[in-house]
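K.L.:
Right after this note come the structures.
Read the figures in this text as sums done on the coordinates, not as results from a lab. Source: prediction; values computed, not measured. Cβ atoms are built from the backbone, for glycine too; each structure is taken alone.
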Structure P
Amino acid sequence: MLLAGGPADAWLQWGGPTRNFQAAPVPLADAWPADGPRVVWKRDLGVGFSSIVTDGRTLYTLFKRDKETVVIALDAASGKTVWEQAVDAEPNAAEAKEMDLQHGLGPGSTPLISGDKLFAVTFMGRLLALDRATGRIVWSQELIRRLGGTIVSYGYANSPIADEDKIILPVGGKGHALMAFRMRDGSVAWQSGDSDNANSSPIHAKLLGEDQIIVQLQDELMAVNPATGAILWRHPHREKSDIEASDPVVVSGDTLIAASLNIGAREIQLKRENGKITATEVWTAPKMRVMHGNMLRIGDCLYASNGGGFGPTPLAAMRISDGAIAWQERKFLKSALLGVGDKTIILEEDGRLLLATLSPEGMKTLAEAEVLSEPAWTPPTLVGTRLYLRDTKSIVALDFSR
C-alpha cells in the first residue's frame, strides 16, 4: 500500500506524515520570548478552516474570497503567492436551506499532495485535481451536485486519503458512502456503503494483518478494502447530528477508538470469525465528548478537547485501557493538538499557542503566546522547526528552533 508519504521536509496530507497528528521529533525551544516564537512571515488570508499541506517548498490550502472558494499555493520561505485558482460558487437557495451557515462558507477540507497533483475539495463538494506547479485544473468531480452525496450542515469538510493510484474520500448516500477515484483522470474506481456523510476523514490501518480504510460516518464506523471497496466490517455509531468530525484512532493491531460529541468515546475490538471480521464494543466513555478537535495518542492515553457547543471544553486525558478520564484542565477552550517527540503543540480556538508536555499524571506548560485571532480551528502544520498556522483572517509561519 502506498499512501501519501514523502521526505522529512513535507506534510502532504491531513494529520501529517502518518495522518495521526504526530510530527517527526525535532529539537524545539523549551521557552519563547515574551511575545512568542519568532514570526518568519505573516500575511492576510480569507475565511477557511483547511489545514496547510506542503512539499517543503510550497504551501497549499483553501480559503473563501467573495463568492468563490480559492485554492492557493504560497512560497514557504516568504509567504508570497505562487498561484491561485478560484474554483467554486456558494450554495444555491435549496442547498442553503439544508445547511447551517452560522460559521460562514469557508472551506474545511484539507488538500492532498500526491506526485505532481494537488487534490482539493471545496465547501460544496467539488473534488479537483490540480497541477501543483501552475494550479491548472486537470479534472473535477461534483460529489454532491452530480454524484448525489450528502449535504452536510457546515459544508464538505472531509479530507481525502491516497492509496496507490487512487484517492479515497467520503461522499455519503446509498451505494456511495465512500468512494475511490483514479488519480490520473478522476474516473470512479469503486464505491461502497450506504451511510450519510459527516465531517470526519478516513484513516488507513493494518488491523488483523489486513489493510483497511476506516471512516466515521453519520450512522456507523465502516472499514473497507482499499483496493476494491469491499466492506470488511461495520459498527453502529449513530450521532444526533452530522458533526462527527473526529477521526478514529488505532491503538493496537485489532483495536481502535472513536469519539463524537453526543455519543462520547468507545473502544472497538476486531476479531476474525469464520472468515469474517466482527466488531465488538469493549467499553464506552460517554463523558469523553469530542467535537471537531483531533484526538492525540501519547502512550497509554488519548488527549483531546472534551465537550463542544456552548459548554466547557477542558483538555482531557483518557486512559486507553478503560476509557476513564485521568485528568482535565478546565481553563482550556477547544484545541488542536500536535505531538512532537515528548512535547505537544496546542492551539486553542482563541489563538493562544502553547508548548507543553502531557502525561497520565497531568500537563506541564513550557511556553505560551497569543499568535492568532478567534476562531483558530485549523490544526498546525510542522515541517522541521517551522510551524505554519492559520485562522479565518491570516496565515503565519513561526520559527520553533532553539
Structure Q
Amino acid sequence: MRVRAFKCGPDFLDPMWLELATGQPVHNIDLWMTGEDDVRTRLYEAAHDADLIIVEGVMGLFDGEPSAADLARRLGMPVLAVIDASAMAGTFGALAFGLQHYRPGLLWAGVLANRVGSERHAQMLQAALPVGDADSPTAWLGAVMRDPAFTLPERYLGLTMANELPDALDRLDAAADALLGTPLGQMDRAALARWAVEFEPPREGPLVAPLLAGKTVAVARDAAFCFIYAANLDTLLALGARVVFFSPLANEEVPTCDAVWLPGGYPELHANTLSTVHTSRDSLVAHVGAGRPVWAECGGMMVLFDAIVDHQGLSHAVWGLLPGVVRMQARLAALGPQKLNLSSGELRGHTFHYSLCETTLEPVLHTASVRGGAVGPGEAVYQRGSLRASYFHAWMAYSPAAAAALFLPETLT
C-alpha cells in the first residue's frame, strides 16, 4: 500500500523518520500553527494518491491546546493508542479505557501495547481490557515486544536524526517485522476500511502573490542546519522565488542570491567545524554588507553571535555578525507556540531551545507566546542591518505575505 504520514504539531525530527519509513514527503499539521484549512487541504490532497494515511500525535493524546485528540475529533479520524506497557499489567486496561472515554466524540481504533516483556505479559495486558467484541473501543491490536533492534536513540531535542544512523532503515525493518505478528500488522485493505475517513474538499484559499518573483533565496542545509519544514520551501516557491542550497559545514560559499535563510538545527554539535568555515562566514558577511536580507532562526541565529558555549562549557568562536554569546543550558529554555505580527500579516510557529543568548543588541520586535488562549511575551527578534534573527521557528505557509517580508530589504515591522 502507498502510505502517507503526517506529524501533529511543530516537530522537525519525527518527520525525518516518517519520511524514511514511507518514502513520501511528510508535512506537519496543527489546528493552531498551520490552521484548519491547511490541515484539511493537505489531508485531502494526500488521500487522492495514498491508500493509508497515518498521523503521528504530539506528546500525549490530550496534551497541548489544541491537542492531537482535538485534531482527531475535528476531522473524524479514529485514534490508535500506543501505550508503553513496560511497567504495568492491569493499569493498561484502565489507561486504554480512560483515553477512550476522557472526552466525548473521539473515534477509537484500538490499542497497541509497546515494550512488552513476554508473551505472558502480553496476555495479562489483553486480559486487562474491558470485555467487548472486535469493534469495541478498547479493541486489542496486539503487543510489540521490547527489542533493542528497533530502539531509536534520543538527545535533548528529541530523536536522533535518521540520517545520523547508518542502520536507520534496518531499525524500521525490525519494527515492521515486530508489527507483522500483531492483529494490527495482519490487517488487510478490507479490515482497514472500517477506519475510512471521507475528507471534505478544502475551501479555496487566496492566491499567493508572487512577492519574491525573480528573487533567489539561498538556504543553508546540512547536519547543522536541518530544521526545515518542506511547506516553507513550498511557500518560497509559491512566492515566485528560486531556491538554492549551500552547506556551511562543507565551507561552501553563499551562492549568488537576493536573500539567505539560515534555519535551525544543531550548530552546537558542530561548533568546532563552524568556527573554521571562513569561506561560508566571509561570504555571508559580504552578503549582509551589500544590504541583502538574511533570516536566521534558532540554530541559524546562534551561529551568528561571537561565540557558542556548548554543554561541556567549552567556548567556540563562531561568525561574529551579532554581538554576544550563546550558552547551552542543562534545562529547556523555551517551548511552545508563538506568533509574529508584521504589517504584512501574522506568522505562526513555535520555539524550542536549550540555549540562551547574552547580547547588548536591543530587539526590534518580539513574538507573542500563545498558551491556552492566553498571550504573553515571546522571543526577541534582532536586526542588524539587513540581518534579522530570532529563536522563533516560522511556519511560512500560514501567511506567505508575511513570510516574504523576511526576505525583502524593507524594514521588518
Structure R
Amino acid sequence: MVSERVNRIGISPTMKVAAEAKKMQSEGVNVIDLSVGEPDFPTPLNIKLAAIKAIEENKTYYTVNAGTPELRKAILKKLKKDNGLEYNLNEVIVSNGAKQSIFNTIHSLIYNNDEVIIPAPYWVSYPEMVTLAHGTSVIIQTKEENGFKLTPEELGKAITGNTKALILCNPSNPTGSAYTKDELLSLAEIIKDKNIFVIADEIYEKLVYDDFQFVSFASLSDEIKSKTVLINGVSKSYSMTGWRIGYTAGPENVVQGINKIQSHSTSNASTISQYAALEALEGPQDVLEEMRKEFETRRNYMYDEIISIEGITCYKPVGAFYLFPNISAYFGKSTDVLRVENSFDLAMYLLYDAKIAVVPGSAFGSEGFIRISYATSLELIKEAIVRIKHALAKLK
C-alpha cells in the first residue's frame, strides 16, 4: 500500500494530456501537441558545445551539493545585471530544474497546516507540492477582466494568522499575465509588515512582449528582498528544458534549509548540465531575443485567430508562451456522440476529433478555460487553428 500522502495528490494533468497525445502519435495519429510548456527551438550550439567540452575534460563527477562555485557566481552576476539584486554565494543554490527549486523551497518553509496563498489559475504542481509538505493551499480565484492578476484587496482578505507564504508566478503559467512594478508594489505593501514569504517563480522572465518591462519581486526593496525566495532557471529562456537546471536565491537560512533537503534527495544537479548552464549565462545572449521575437509573432497570430472564433474571449498575454481562452460558451453543446460539460470534456473532444492536444483549465484551478501553448512552429499553429475552428463549429 502506498502512503496516505501519495494518495492525496494526483498525476500532473499536463503530463497526462501529453502522454495521451504521445501515445496517439506513436500509433501514427497526426496529433499537434499544444499542451506542454516547452520551447521547440534547439538548445543553442555554444551551450551544447560547452557540455561536450565538459565531458571531454572528464568533468563528470559530483559537484558540491549547492552547485559549482562557477555557476553560482554566474547566477549572482545575472541577478545583479538583469535585476539589480545582490546576493552572496551562500544565498543561491542550483537544483534539478525550477520545479525542484520550488519543491525544495516549499518543503523548507511549510509544515503542519501552514497556509500558502496561491492565485488561480495556477501552475498545476503548486497545490500538490503544498499538500506533500503538509501545508494548506488557500486558492484565490483571479478575474479574466483584470488579466488574471492578484489584487491587493484579494491578497489582504486571504491572509490569516496561519499564512506562511504567497506563490507568485510572474509572468504566469498558464495565463501569460505579468505584473507591472506598480502592481507588485501594491502587493508588497500588503505583506511588508507581516511574517510572510513570497515564493517568486520568475522562470518566464525573459519571455515578455509589447515592450513590457519585467520587474523581479525581490528588487522592490531590501525589506521585500528579505521576504522573497526567487526561483529561476535556464529551461524556458535558453530552450534547455531537458537539461534540468533551476536555481533559488533568497535569505541564507532558507537557502541553507533547501541545501539540507537537496543533500538527502538528489544531491547536486547534473554536473554536465551545470557546465552547459554556465555557458548559457556567460555566453552570447543574442539568441534569447531571436526566440522571444518568434514567440511574439506566434502569440500575435494565435491570439488574433482564437478571438475570431464565435463565443471565445481571451486575455492577450504579455509573457510566457500560452493563451488561456475562455471556452465556457461551448459548455452544454453536443455532437451526435458527445456532450461538452466542462473544460476536460472540451480538451478530450479536441484531442480525439481535431487531433489537437490542449490542457483543460480545471487542471489550473479555473474551470471554463483551456491552456494553449504557442511554443511550436507557426506552420503547426496555423494548421491547429484550422482544426480547432472546424471542431468547434460542429458543436451545436
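K.L.:
Match the computed value 64, 40, 24 of Cα extents along the principal axes in Å, for residues 112-231 alone to one of the structures P, Q, R, and report its label.
P.N.:
Working: P: 41, 34, 20; Q: 64, 40, 24; R: 43, 30, 25.
The value was obtained from structure Q.
K.L.:
Which one of P, Q, R has helix-only ellipticity at 222 nm (-39500 (n - 2.57) for each DSSP H run of 4 or more, over all residues; to 500), as calculated from the coordinates, equal to -12000? Show your work: numbers first, answer last.
P.N.:
Working: P: 0; Q: -7000; R: -12000.
The correct label is R.
K.L.:
Taking distance in nm of label points 7 Å out along Cα→Cβ at positions 128 and 208 as the criterion, which structure among P, Q, R has the greatest value?
P.N.:
Working: P: 4.1; Q: 4.7; R: 3.0.
If we compare distance in nm of label points 7 Å out along Cα→Cβ at positions 128 and 208 over P, Q, R, the biggest value is for Q.
K.L.:
Compute percent of Cα pairs over 40 Å apart for each of P, Q, R and report the one that scores greatest. Each step should come with its number before you reach the end.
P.N.:
On the way: P: 9; Q: 22; R: 14.
Max of percent of Cα pairs over 40 Å apart: Q.
K.L.:
Computing distance in nm of label points 7 Å out along Cα→Cβ at positions 168 and 272 for each of P, Q, R, which one ends up highest? Don't jump to the answer; show the numbers that get you there.
P.N.:
On the way: P: 1.7; Q: 2.3; R: 3.9.
Checked P, Q, R; max of distance in nm of label points 7 Å out along Cα→Cβ at positions 168 and 272 sits with R.
K.L.:
One of P, Q, R was used to compute Rg/Rh (Cα atoms, Kirkwood Rh), for residues 288-351 alone, and the result was 1.09. Which label is that? The partial results should precede the final answer.
P.N.:
On the way: P: 0.94; Q: 1.05; R: 1.09.
Source structure for this number: R.
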